[in-house]
1. Consider the structures I, II: one of them gives 7.7 for distance in nm of label points 7 Å out along Cα→Cβ at positions 12 and 132 as calculated from the coordinates. Say which.
2. Identify which of structures I, II gives the largest calculated value of volume of the Cα convex hull per residue in Å³, for residues 100-139 alone.
3. One of I, II was used to compute helix-only ellipticity at 222 nm (-39500 (n - 2.57) for each DSSP H run of 4 or more, over all residues; to 500), and the answer was -29500. Which one was it?
4. Taking percent of Cα pairs over 27 Å apart as the quantity of interest, name the structure among I, II where it is greatest.
5. With P(r) over Cα pairs in 10 Å bins from 0, in percent, for residues 84-155 alone coming out at 17, 28, 21, 13, 11, 7, 2, 0, pick the structure among I, II it was computed from.
6. Out of I, II, which structure matches 22 when relative contact order in percent (Cα under 8 Å, 6 or more apart) is calculated?
7. Of the structures labelled I, II, which one yields 2.5 when distance in nm of label points 7 Å out along Cα→Cβ at positions 76 and 92 is computed from its coordinates?
8. To which of I, II does the computed value 0.55 (FRET efficiency 1/(1 + (r/R0)^6) of positions 52 and 172 (r between Cβ atoms, R0 = 25 Å, to 0.05)) belong?
Structure I
Amino acid sequence: MAGDESGGARASRLEVLAAIILGLATVASAWGAYQATRWGGVQATAYTEAGLASTEAAKSFQLADSKLNLDQTLFVEWALAVDRGDDEVALYISDDLFSFELGTALDAWLVSDDDAPTPFDTEAYVLEELAEGEAFEDESILQNRRGGDANQTGDQYVLVTVILTSALFFAGISTVLKSDQVRYALLGGGAALFVAATGTMLTFPIT
């Protein structure tokens, strides 16, 4: 009779322990799955923003190239007009046709003591579109990196969720077995997996 009572008490303790592990692992697994989904959203948003920034960078670089080509053509025409002494045409080109950037660079170049062969070779010639393109390009790189980091974090949450699912399996299967020794082993393994997975998950960033 005493042995039956002892066995019953032991079985009851095992069931309580299994229930605790099942409950905690279920909550932790749900949290891991939730965070994995959230980080998937962060990844998608980051990659979308990276694509948009890359598109804007390409547009800005294209505009910069077009402006540079036009400025170079106009500068050649201006230089030819100056060379043949046609001041009226040269003034018209520089005042009415040059871009603001080229006009500014030309003024600086004409009074400069350096050996720059053209205004385009000076630091004064800076295209706004080129600077914008570089800024968009930097943003694209940043967002791609952010998306990659989010993807890695999401994968880490998925991995610990899988481990927690294993803990759930061990705890659950222990409730249907009769051997106390096997049940203790399964519960011990489930508890170890739960502690390891949860401890690791607590080090992950949260969104």
Structure II
Amino acid sequence: MLTTENRERCFCNDQFDVTDCSVQGIYKTEDVIKHDPFSLVCPRLLPGWSTDLRMEQMVRYPIEEVELERLEMAIDTNPSSRKAFILGHGLWNDLEIDKSKAWMDAVIKVIDSKLRLRMRLRTLRQGRNMPILLMTPNAAGEKKSDEFLVTQGNKALVRFERSMAREAARQRIDHLGTWNMSIQANLYDGVHMDMRGNLLKAMMVVNWLNLLEG
């Protein structure tokens, strides 16, 4: 339960401190719609607003069928609306590259089955990618638990980022590595950055969205 003391401390720059503040975390759009639908910042029903922002959490492979079905149902097939997908990869599988490639392939297949993006690429100019961005994990900090230094330490993170960048290029999607931008960041538990670090990530994503062609 989020106490009054934590509510005051888990604010602004410190709200991503998962040790004490994770109780106020939001992990998928479905939870917001279920528990507090009127708190959505950008619902499609808002007059003059045309953006539908959704967030799904799929942190295992094989991905559960219900999660894939929920993703498929969330994709609007209206050809007149622009769409973009951000795949944020965390540490859920200890950076096992083969499992991560299979996970990414499964997600992209669902997206492509609804929107036929690969088919559209054949008619577009050479070198253009699908409007999908893969974000790989940020750097590890000094408070990272020793038991994870081999599987999730900075050496493993750098190798993972480079391998997934190559896989993203093969899949014709974009990749955003976050290791370099976060190596000197404030990491509460050696994993999670503060608000400033996460705002920088968000700005990078917004810049990517701005570069997408119609």
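None of the figures in this text is laboratory data; all of them are computed from the coordinates on show. What you are looking at is a predicted structure, and each value in this text was computed from that prediction instead of being measured. Cβ atoms are built from the backbone, for glycine too; each structure is taken alone.
1. Checking each candidate, the match is I.
2. If we compare volume of the Cα convex hull per residue in Å³, for residues 100-139 alone over I, II, the biggest value is for II.
3. Derived from the structure labelled I.
4. Comparing I, II by percent of Cα pairs over 27 Å apart, the maximum is at I.
5. Answer for the origin of the read-out: I.
6. Only structure II yields this read-out.
7. The read-out comes from structure II.
8. That value comes from structure II.
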